Structure I
Amino acid sequence: MTVAFLFPGQGAKDLFAATQFAASELRGREMLDRAAEAACIATADLLARGGRALEHTEIQQPVVTAIGLFVHAELVAAGVEPDVVAGHSLGELAAWAATGAITPEDAITIAALRGRLMAKEAARHPGAMFAFSGLSTSERGILQRALARCGLEVAASNTPDELVVSGDEKTIHVLLKTLEDTLDAFKVDHPDTRFRARRLPVAGPWHSDSMKDAVPELEAALTRARRGAMQVPMVLNATGKLAEEEGLVPGLLAGQLVHTVHWTDVMATLKNRGVTDFVTMAPGAVLRSLVRTNLGAEVRVHATEHATDIRRTVDALRWSLS
């Protein structure tokens, strides 16, 4: 059995429920206290008014990181450790901490900085993100050619049939019109086209050139963090491959703000390493869906959304090891 721990990004669903769960456990409360301090907010405010504070990028990012690292600590304390880790976008900070390279406290503090920097750039450069799903190979090619014509890039390749685009909203609408015209002609010969585009509920154009001014300060913070050797292999979004040179990781994690998240490649690398069990750190519903979409329904995917989930995951993995 080979186990991968996967850490969620900012777009995680059910964040408020995960925050409530973390707050109900001593270790989780300590992690949330750290996140609240880093975000300059009271811990109680994270749970007030239905979690509305969590809608803010500069608050959401340290909280997501704190919850993921809380769940990681619970699993390790119960005797379950990963053979390899990965994180989706923001989740790479928690994944890097899970390797032992930086402390959880530093990861949470840097996540808060990352959130502030991204929120600042989003205010300066408003934009949007659109997910294009149900793409056939031909449609994927059409989209990528249209992106090149409009001067846009792919923000994330999440599954073989989904690409996420990010950037200036006016330019994205030009892209949508270009696609509409192209696909109208395409559908004459391919009437079964099921291409779908949906706007994502995010606060800015993440993973686009709009974030470039945030990269230097984030990289400096990552480089300054107290570092130890990575004790667990980590697969990177930037390359879709294992981190071969530890010294390059800060630059790759910072550069990720403007580059594509190659999640499909991350999944392929984990599969090729023989991973049999994927444990998604809370809140992990999105990651579980991405694992199954990339690798099929037969893979074993374990949830950690609450204490019962964690017990079941621990029992399942211990049973497999015995």
Structure II
Amino acid sequence: MKVFVKILYWLLGIIAVLIIVAYLLPKNYKVERSIYINADKNLIYNLTSNFQKWTVWVPWTKEMDSTAVFEITGKDGQVGTTWKWNGKKMGEGTMTATEFISGQMVAYDLSFAQGKYKSKGKILIEQGDSCKVSWLDEGDLGYNPLNRYMGLFMGKMMGPDFEKGLAKLKKVAEERKSWPKIEEIVIPAQVVLVIRDSAGPKTYGKVLGTAFGEIINFIRTQKLKQTGAPFAIYFRWDSVTMFSVMDIGIPVEKADKGKGRIQVKNIMEQNGVKAVYFGPYSKTAETYFALMQYCKESNKIEAGGPWEIYITDPMTEKDTMKWETDIIFPVK
């Protein structure tokens, strides 16, 4: 019995010491990681102020937890927007945007287990020769001794994810320095004369040139008024054979009927995402990739084949690097 009592006293003594030590530990914790990114601060801010775009660079995705379900509510870039998730590995959590300073800072509240665990986070952007981007999270551990001890390990628990996220953010941002400017537009309602045709990698120039020649000749003979640059709308594309089906056309003020291969179509007003490309027609792949990625990040659904509007006439401008092509994705 005496041995048991001694053991009990020892256990109580150890527990008492642990509790006392716990209250000597910091009541608050702070985890911070930084990286230098060779990109404009506004580009970095765009990637960090929009929860939809966080999925491009943070490690907290379905690749980490295939069971996770994500939901974004509110308007991106505004205070009060929330990003919620629930998964077997990631658990249940909510991130709520609390403050934005354009080009400088994004702040949010973070909670887990339905608010049982809370913290505050920030992403800070400092412009220099390269931008210093810091990601930090800090919280109040309260008076629970176990939470105080857990605070000692927050750096090891959160730090690696912050480092992975910042490394991916650096890669994404630096790759996008060469992206063209992308804007959201409204494609106006218009009357167009079109010829539907198909082409492969060796016949695009000939097919487009022949179709545009027929349409221009029709406009002249019918005394119609051209209202925009020639274009092609690509309905089907085979990435292996590089074979496509397209409507080749020119907008006009009005037209009653076509002739032969030429058809009259009325295009309804619709939303679009536009990028301006300068260079030879064979080098547009990067611009297409940028538009596709933009649509994905902005949660926009492509609503029809992409447009290429040929602003520069290659017959009068021989320098291919000055050829302007407006590439538009209709979206909804």
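Nothing in this text is a laboratory measurement; each read-out follows from the coordinates by a stated rule. What you see is a predicted model, and the numbers here were worked out from it, not measured in a lab. Cβ atoms are built from the backbone, for glycine too; each structure is taken alone.
At a glance:
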{"read-out": "Structures I, II, by relative contact order in percent (Cα under 8 Å, 6 or more apart): label with the highest value", "value": "I"}
{"read-out": "helix-only ellipticity at 222 nm (-39500 (n - 2.57) for each DSSP H run of 4 or more, over all residues; to 500) derived as -9000 - corresponding label from I, II", "value": "II"}
{"read-out": "At a computed 3.0 (distance in nm of label points 7 Å out along Cα→Cβ at positions 131 and 219), which of I, II", "value": "I"}
{"read-out": "Structure from which 0.05 was derived, FRET efficiency 1/(1 + (r/R0)^6) of positions 163 and 243 (r between Cβ atoms, R0 = 25 Å, to 0.05), options I, II", "value": "II"}
{"read-out": "When Kirkwood radius over Cα pairs in Å is computed for each of I, II, the largest belongs to", "value": "II"}
{"read-out": "Which of I, II yields 50, 25, 23 [Cα extents along the principal axes in Å, for residues 99-178 alone, calculated]", "value": "II"}
{"read-out": "Origin of the value 0.00, where FRET efficiency 1/(1 + (r/R0)^6) of positions 107 and 203 (r between Cβ atoms, R0 = 25 Å, to 0.05) was derived from one of I, II", "value": "II"}
